[in-house]
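In structure tokens below, several structures.
Coordinate-derived values only; no laboratory data. Source: prediction; values computed, not measured. Cβ atoms are built from the backbone, for glycine too; each structure is taken alone.
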Structure P
Amino acid sequence: MPETILVVEDEPSLQETLAYNLKKEGYTVEAVGDGMVALESARRLKPDLIVLDLMLPGIDGFEVCRILRKEMNTPVLMLTARDDEIDRVVGLEVGADDYLTKPFSMRELMARVKAQLRRARLIREELWKLSAETPQEKISFDNLVINQTRREVILNEGPLKLKPKEYELLLFLAEHRGQMLSRGFILERVWGWDYIGDSRTVDVHVRWLRQKIEADPGKPERIITVRGGGYRFEG
């Protein structure tokens, strides 16, 4: 069954080009040009991937992404016309999985689309395998418990709400407790060797995790920054 992609782009010519090329690759595509309509379409379609423009009429791509991330884990590839680091960081902070600056080549877009869809398939397969297992494998650090079978984290005896990539990062760090892990190594192992991004992605997700699992995020005791190296998880 073809994977479904929702294209959210208000520029008619680019919207048509994106839809045409994605359909040519065998994907089922729905294209819209408005933020509010995008929300309605995403809720109805439950797409496998959302290609989301930043500048939209109604509500912008940041807000669309922020709202959808609370409702679903669908990968979001954000498009921006501004090559601004702040835009990219904010995009990641509201839940985008990747970003692409205009103008871009259709070849690069397709590479990123395929990478995001491949990663989503791997996560679904992992979840299926975990759900088929009966033993509950847990990693415990005082008041922090990672339940791998249930794919959940407990902090102070209560469930901790984590985004999928936050969970994967925490689990990876926990499995390598006490080891200094470089940003590049973390990026390759958690996001995949084919991820088209940079180490700032790791920094953003570490900051999110610290806000959720550290008693004082400004003075972290679980996830330690190793100057000139990367990060070390102390538990």
Structure Q
Amino acid sequence: MTALVFVPGLLCTQTLWAHQVAYLADVAECQVADVSRAPSIEAMATSVLEQAPPSFALCGLSMGGIVANAIMRMAPERVTRLALLDTNARQETAEQTARRDALIALAESGEFAAVSATLMPALLHPDRLDDVDLTGAVADMATELGPEVFVRQVRAIISRPEALSGLSAYRCPTLVLCGREDAITSLQMHEEIAANIPSAKLAVIEQCGHMSTMERPHAVTALLRQWLLY
């Protein structure tokens, strides 16, 4: 059975992958990597490699996709299949850093609850913002990890290396997936990623924002099953 390692995004826990872990268990031995303690993207990648079996399929969402690209630079021979979900291979921009710095300032001033409230409209499709179960689950993940992890992860994202120029070296079967209405990492970014990876397949989830695995879990899990089996 295939070993499958999931890498969470910013302020995300195993909850991000709950549906996938439960409903892919018949075709994959699933584990969710802990990247909450590492201070940089490279350190997160090293941590995942230390936690993972010698050979594995790799799936990352958002920051997890950034970490997955770092793993592909470090140990591509260990990755049998790759899935990049709602993520970004580009360099950080000054505008992005300014927004992130403002959120760090909120977290460090004791206003961490405001961070989740600020991010929520960007994380989810507008039609899902009144879904209290979904928004509550997203907020609970942030609360579980807390402000120190948030600040550490955001600083790692700010200092991330550019990944786009290295995508053409990927040789494993690759799925690139995003929500059509992802307001953080756009469809255009994913089209760009898929165009640069040989034989990559692009999948777009309709009526879905950035948190695709939680917003449209059945659709994402079905696509990951296809990616694992074919």
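If distance in nm of label points 7 Å out along Cα→Cβ at positions 80 and 96 is computed to be 0.5, which of P, Q is the source?
Value 0.5 for distance in nm of label points 7 Å out along Cα→Cβ at positions 80 and 96 corresponds to P out of P, Q.
When volume of the Cα convex hull per residue in Å³ is compared over structures P, Q, which one is greatest?
Biggest value here belongs to P.
Thinking of P, Q, which structure, once mean count of other Cβ atoms within 10 Å over residues 168-175 is computed, gives back 19.4?
Answer for the origin of the read-out: P.
Which structure, out of P, Q, was distance in nm of label points 7 Å out along Cα→Cβ at positions 24 and 56 derived from, given a value of 2.5?
P
Of the structures labelled P, Q, which one yields 1.00 when FRET efficiency 1/(1 + (r/R0)^6) of positions 40 and 160 (r between Cβ atoms, R0 = 30 Å, to 0.05) is computed from its coordinates?
The read-out comes from structure Q.
Figure out for me which of the structures P, Q the number 3.1 belongs to, where distance in nm of label points 7 Å out along Cα→Cβ at positions 144 and 176 was derived from the coordinates.
Matching structure: Q.
Between P, Q, which one scores greatest on relative contact order in percent (Cα under 8 Å, 6 or more apart)?
Across P, Q, relative contact order in percent (Cα under 8 Å, 6 or more apart) peaks for Q.
To which of P, Q does the computed value 1.00 (FRET efficiency 1/(1 + (r/R0)^6) of positions 16 and 184 (r between Cβ atoms, R0 = 35 Å, to 0.05)) belong?
Computing FRET efficiency 1/(1 + (r/R0)^6) of positions 16 and 184 (r between Cβ atoms, R0 = 35 Å, to 0.05) on every structure in P, Q gives 1.00 only for Q.
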